[in-house]
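Each structure below is given as structure tokens.
Bear in mind that the values in this text are calculations on the coordinates, not laboratory data. Not measured: the values here are computed from a predicted model. Cβ atoms are built from the backbone, for glycine too; each structure is taken alone.
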Structure I
Amino acid sequence: MRILDLGPTSAANITYFTGLGHKYHNEDVLSGANDPALVLPAAADEPAAFDVDRFLRDNLNQDAGIFDAVLLWDMADYLPEPLVKSVVARLHKTMKPGGALLGFFHTKDAGPNAPYFRYHIDAASKARDGLLLQPVWKPGDSKQKLPMFRLQRVFANRHVENLFKDFASIKFFLARDNVREVLVIR
């Protein structure tokens with residue numbers, strides 16, 4: 001299988017999937033989405049625009065229909081608003097029919113200092129889910145822990161369904177820590 005991981009690089013994830021004989025691709029989409037060069041100047045009375053076309057040229061530019069699975073993690077909750085629908089549409093294009101996407105969505109707003117996590121698959125873990133979460137903080141003062149990325153929104157179930165409307169099926173599972181796990185089939 002060919003797997004696309006959209007979170008920050010994780011040696012544990014690379015080892016896990018390649019150890020199973022799968023082809024593993026990683027693209028830290030949030031880092032790409034927070035490039036200041038993507039923010040276009042706007043008129044004084046309008047909010048800044050976002051160069052979605054440039055983002056898609058520089059990120060997620062794989063061929064159509066090549067991925068069997070995508071690990072979206074909770075990236076959609078942290079993406080700038082103008083990118084969310086375009087990224088989901090691009091994922092639809094790059095996935096094979098019948099391919100699976102795993103996404104996590106927050107169920108409540110934890111505020112601007114909600115931690116942002118790097119997800120590590122831990123197959124040897126005694127934990128029930130085998131998933132380790134590592135907080136990722138902005139570099140700087142160690143006393144002031146600010147998340148690397150800010151939670152942008154909390155999607156209601158209906159919004160998540162609308163995001164994945166072009167996919168074949170979607171299933172919701174309530175997870176712990178105010179997160180929903182969503183399994184989407186292309």
Structure II
Amino acid sequence: MVIIMVGICKLALKGCTAKTHPASDIFVVNGTTGYDGGFNKLIDLMGVNGLPFYKSNIQRGNQGPEGLIAKNDVIIIKVNSQWDERGGTNTDLLKEIIDAIIRHPDGFAGEIVVADNGQAQYGSTGGGGSLNYENNNAEDHSQSVQKVVDMFSDSHKISTYLWDNITLKKVNEYSDGDMEDGYC
């Protein structure tokens with residue numbers, strides 16, 4: 001397991017060695033805002049420590065055969081859309097993450113889906129999540145998750161999916177031929 005964290009606050013982390021194996025690697029960049037290149041600093045940190053971000057046949061810096069994201073992958077970015085404003089995912093950071101993925105050195109030809117399940121209840125509106133709040137966690141408070149995705153969707157396969165829409169929809173197993181979205 002790899003844990004990737006980009007945070008605005010400064011975390012006081014003390015290094016220690018795991019007592020059991022396999023152990024997780026944790027990479028942290030402190031003091032970033034989400035719109036200042038912090039995610040690229042994180043990618044660089046991972047590369048320096050032997051975990052390239054980009055999966056590629058070419059081995060160099062942030063790319064290599066052991067990389068995380070291949071050029072044809074389907075990537076699901078799970079955000080927090082149950083709450084607006086500071087309760088939601090920083091959309092400046094979301095924009096940096098998507099930009100980093102589509103700048104894959106081999107050319108990104110895969111798909112990105114930005115999704116969440118606001119549970120179809122509670123949240124800022126009392127009715128579940130939204131990917132298009134009026135007030136968002138970003139420098140430009142009007143920059144919603146949907147607006148970020150729309151910035152890239154003309155040139156890449158990028159979409160949003162709010163699982164609230166299927167929270168109460170009962171379906172059978174996909175392996176049994178039920179192709180509908182829903183829950184078992």
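Remarks
- With percent of Cα pairs over 28 Å apart derived as 24, matching label from I, II: I
- Identity of the structure behind 6.3 (criterion: mean projected area of the Cα convex hull in nm², for residues 111-166 alone, calculated), options I, II: I
- Structure (I, II) behind the derived value 0.75 of FRET efficiency 1/(1 + (r/R0)^6) of positions 39 and 103 (r between Cβ atoms, R0 = 30 Å, to 0.05): I
- For mean count of other Cβ atoms within 10 Å over residues 31-38 computed as 17.2, the structure of I, II it came from: II
- Entry that produces 22 once relative contact order in percent (Cα under 8 Å, 6 or more apart) is calculated, selected from I, II: I
- Computing distance in nm of label points 7 Å out along Cα→Cβ at positions 79 and 175 across structures I, II gives 3.3 for structure II.
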